[in-house]
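These are the structures in question, set out in turn.
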Structure 1
Amino acid sequence: MGAAEAARTTGTDAAGAALSDRPTVLHCARDWVRPSERFVTDLVGNLSRTHAVVACELRQPGAPELRGVRVHELGRVAQQIPVLPYPRVLRTLLAGVTVATRAQVLHAHFGYFAPHVARVAYHVRRPWVVSLHGHDLLVEGGSATDPDLVRAADLVIVPSRFLADAARRAGFPAERITVIPSGIDLKRYPFRPRRPAADGRVIVSFVGRFVAKKGVLDAAEALVETVRRHPQVEARLVGFGPLEAEVRNRLDGCPVRLVDGSPDGAVARALQETDLLVTPSRTAPDGDAESLGLVNVEAQASGIPVLSTRHGGIPEAVGPGAGILVPEGEVLRIVQGLESLLADPGRWPAMGEAGRRHVYEHFELHAQVAKVEERHLHLARGRRNDRHPATGLRRSDC
């Protein structure tokens with residue numbers, strides 16, 4: 001099957017792209033898009049100076065529809081062509097979409113799909129970008145199969161200086177790495193100064209996936225102890241994930257509420273009701289770590305004081321005066337941090353204002369989108385990708 005035929009099979013409309021004078025950027029992902037990865041759709045859905053098209057292996061149930069953005073799900077088509085190896089068919093389809101949409105730049109979101117993007121970009125001579133977000137770099141070295149392919153990207157975007165340092169240690173060229181944190185739309189997070197309720201009640205929440213790097217087990221232990229010492233605290237663990245059964249065991253009958261964080265809007269509702277946020281992230285046994293901690297950013301935008309850990313990219317996410325950071329893995333220090341906040345609620349409004357200001361200055365969505373899009377435009381104006389994806393050599397050197 002040729003590339004043009006592959007593109008027709010996926011239903012690509014080249015004419016639509018041709019009508020626009022904006023460069024087309026093909027956004028590529030293995031999964032489009034998991035609930036915890038909506039920052040990707042926030043980026044793609046707010047691009048204005050380029051024309052966005054999406055190519056993915058699998059479209060996840062519930063993935064949001066983006067106005068004017070067509071999504072090509074390649075995996076289902078590839079499975080119907082058993083005469084050739086699945087990865088080869090997937091890349092042929094990806095090349096077909098690239099050519100048919102006249103994409104001038106390819107952007108791999110996460111390292112998992114990046115080896116396919118690297119090979120296609122090389123063979124169709126397009127520049128390409130990879131965004132690394134944490135697990136894909138810290139655990140899998142930049143890709144699930146061949147990190148050397150990913151290291152040849154024309155641009156590597158990471159959300160924090162912490163992950164930029166990790167990328168350099170993993171062998172990515174320092175001159176191609178740029179730090180652009182994920183942004184949030186401040187209109188979605190109305191600001192409200194936090195104060196205890198009239199009856200003294202304080203809602204303290206953990207919000208995040210129930211996985212090791214989020215420190216959910218530390219959060220459960222700390223909240224149990226805090227509620228025991230301070231009955232006016234209403235504690236909540238908002239999330240979902242593989243550690244849920246162990247979280248329930250840690251609660252041991254203590255009145256700490258578990259709230260399902262998977263439905264749309266669950267996190268936003270939790271933040272609206274929360275007075276203090278605790279996010280005790282820590283390094284997971286497999287080496288995974290928090291590259292930024294976006295829920296801390298969302299909480300600060302809402303005016304919530306944050307208690308988190310000096311871990312990964314969190315010190316970059318939590319603004320000066322907006323929260324308290326304690327060493328990771330130390331449950332007693334988490335309890336003590338919460339107690340210091342509970343003892344002085346008069347400082348909460350100023351902490352909330354500091355957090356909102358920090359988010360506006362460093363994480364406002366449209367400002368972050370503009371930074372990414374400027375890189376797309378620079379690459380679209382530049383030379384074609386002639387680097388061999390495995391060695392970095394030019395075609396003339398091979």
Structure 2
Amino acid sequence: MPPPIPLVGIIGKTNVGKSTFFSALTLLPAKIENRPFVTIEPNVGIGYIRKRCVHVELGLPGCNPRNSLCIKGNRFIPVKLMDVAGLIKGAHKGRGLGNKFMDDLRQADVLLLVVDMAGSTNEEGMPVKPGSYDPIEEIESIIYEVNEWFFSVIRRNWERLARYLDTLPKDEMITALTKRVSGLSIRREHVIRALKESDLEGKKPSTWSEDDLRSFTYKLREVSKPIVIVANKMDISEAQDNLRHVKNMVRDVPIIPVSSLYELALRRASKSGLIEYIPGDDSFKIVDEGKLTSKQKQALELIRDFMRKFKGTGVQQALNYAIFNVLKMIVVYPVEDQRKLTDHDGNVLPDAYLVREGTTALDLAYMVHTELGKGFLYAILARDERRVGSSYVLRDGDIVKIVSAMARH
């Protein structure tokens with residue numbers, strides 16, 4: 001079966017522009033209103049990460065994408081997005097339905113924390129004068145709520161579990177602990193890393209203090225659901241001073257400057273045929289100035305100035321950063337004919353698979369089809385027709401044919 005599509009959770013306070021950010025990435029109609037709890041059920045949609053298509057590098061005239069899109073040489077590969085309702089202080093204790101909202105995030109692989117960098121909403125998510133609220137407080141508050149929610153989930157029945165873990169050899173203990181937290185989409189390597197980084201590797205779980213358990217669970221959240229800060233509302237002047245301040249204070253979480261409002265405007269204008277714009281570009285082209293009102297022209301000029309300064313609106317860049325830099329995923333292209341780079345129907349480079357760094361040729365075989373994995377013989381790297389074995393670690397941009405004793409006919 002194909003690789004699982006990564007799930008990106010979009011979190012933040014009310015009124016920071018989460019729904020606008022989500023709509024810009026998906027163009028699905030989300031309720032964009034100025035009041036708390038507009039989003040009660042999570043909005044789920046498909047966004048696309050952007051990658052230069054390998055057909056351009058190879059000098060081919062084009063490709064025939066099946067599981068993705070190719071727009072002017074850029075491959076857009078789907079990822080799942082989930083926008084949960086705005087979080088407020090005390091959410092981990094259930095305030096404002098916080099527990100329900102955070103439970104929606106159990107399967108997320110990475111979290112995009114949308115922050116009002118202009119400081120124009122207070123801690124309750126109510127509008128205030130730009131610059132009057134410190135975004136640092138917002139960042140610390142939301143991260144604390146997510147960490148404490150994680151802690152509350154793992155804390156349940158911990159004493160009994162800890163006594164059981166004490167009886168197991170180290171390897172089995174890690175397996176049992178991973179099973180206990182698997183509902184949070186946590187993998188074995190996350191548990192190992194969290195134990196090591198919280199200095200609890202050799203300590204019996206039943207002897208852990210409350211602080212030890214909290215340290216472990218915070219670290220586990222950090223490695224299993226890393227956070228990228230989306231510094232939104234950068235089109236408001238106060239946001240730029242705040243960004244400098246936040247970057248000086250917050251050094252352990254990546255920060256991407258963004259204007260969701262401008263990105264949404266561009267995508268809508270592009271959909272209406274008023275401009276030519278590919279998400280992630282640092283500019284756009286007006287198709288016919290005569291079709292624009294003077295107000296639209298003025299708005300587009302403001303957006304153009306912003307894009308010159310920030311090299312785009314930041315929305316596509318934030319999603320790309322989360323997938324490629326934080327989750328460390330790569331793109332590979334399975335084919336059936338390594339010379340023509342096609343599937344059995346003659347489609348050129350039909351599939352672009354988003355896989356984790358460290359994925360092997362054998363892993364890929366199972367992703368394409370279980371039977372291919374079971375009968376795996378070797379793989380052929382199409383660029384140089386080189387044969388590789390099952391343990392070959394895939395590289396970004398690899399085009400791979402799987403040769404199997406159980407190949408489909």
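Just so you know, all these numbers are worked out from the coordinates, no wet-lab data involved. Treat the numbers as computed from the prediction; the structure is a model and nothing was measured. Cβ atoms are built from the backbone, for glycine too; each structure is taken alone.
Starting from the value 1, 7, 14, 15, 11, 9, 9, 9, 7, 6, 5, 3, 2, 1, 0, 0: which structure in 1, 2 was P(r) over Cα pairs in 5 Å bins from 0, in percent, for residues 134-293 alone calculated from? Spell out each step's value before the answer.
Working: 1: 1, 8, 15, 16, 16, 13, 12, 9, 5, 3, 1, 0; 2: 1, 7, 14, 15, 11, 9, 9, 9, 7, 6, 5, 3, 2, 1, 0, 0.
Answer by label: 2.
A value of 14.2 was derived for mean count of other Cβ atoms within 10 Å over residues 158-165; which structure in 1, 2 was it taken from? Working shown, then result.
Values: 1: 22.0; 2: 14.2.
The structure behind it is 2.
Figure out for me which of the structures 1, 2 the number 3.4 belongs to, where distance in nm of label points 7 Å out along Cα→Cβ at positions 238 and 374 was derived from the coordinates. Numbers along the way, then the final one.
On the way: 1: 3.4; 2: 6.3.
Answer for the origin of the read-out: 1.
Out of 1, 2, choose the structure whose coordinates give FRET efficiency 1/(1 + (r/R0)^6) of positions 150 and 166 (r between Cβ atoms, R0 = 25 Å, to 0.05) equal to 1.00 when calculated. Walk me through the numbers on the way to the answer.
Working: 1: 1.00; 2: 0.65.
Working through the options, I get structure 1.
Assign the value 70, 67, 35, calculated as Cα extents along the principal axes in Å, to the correct structure from 1, 2. Can you show the working numbers first?
On the way: 1: 69, 38, 36; 2: 70, 67, 35.
Attributed to the structure labelled 2.
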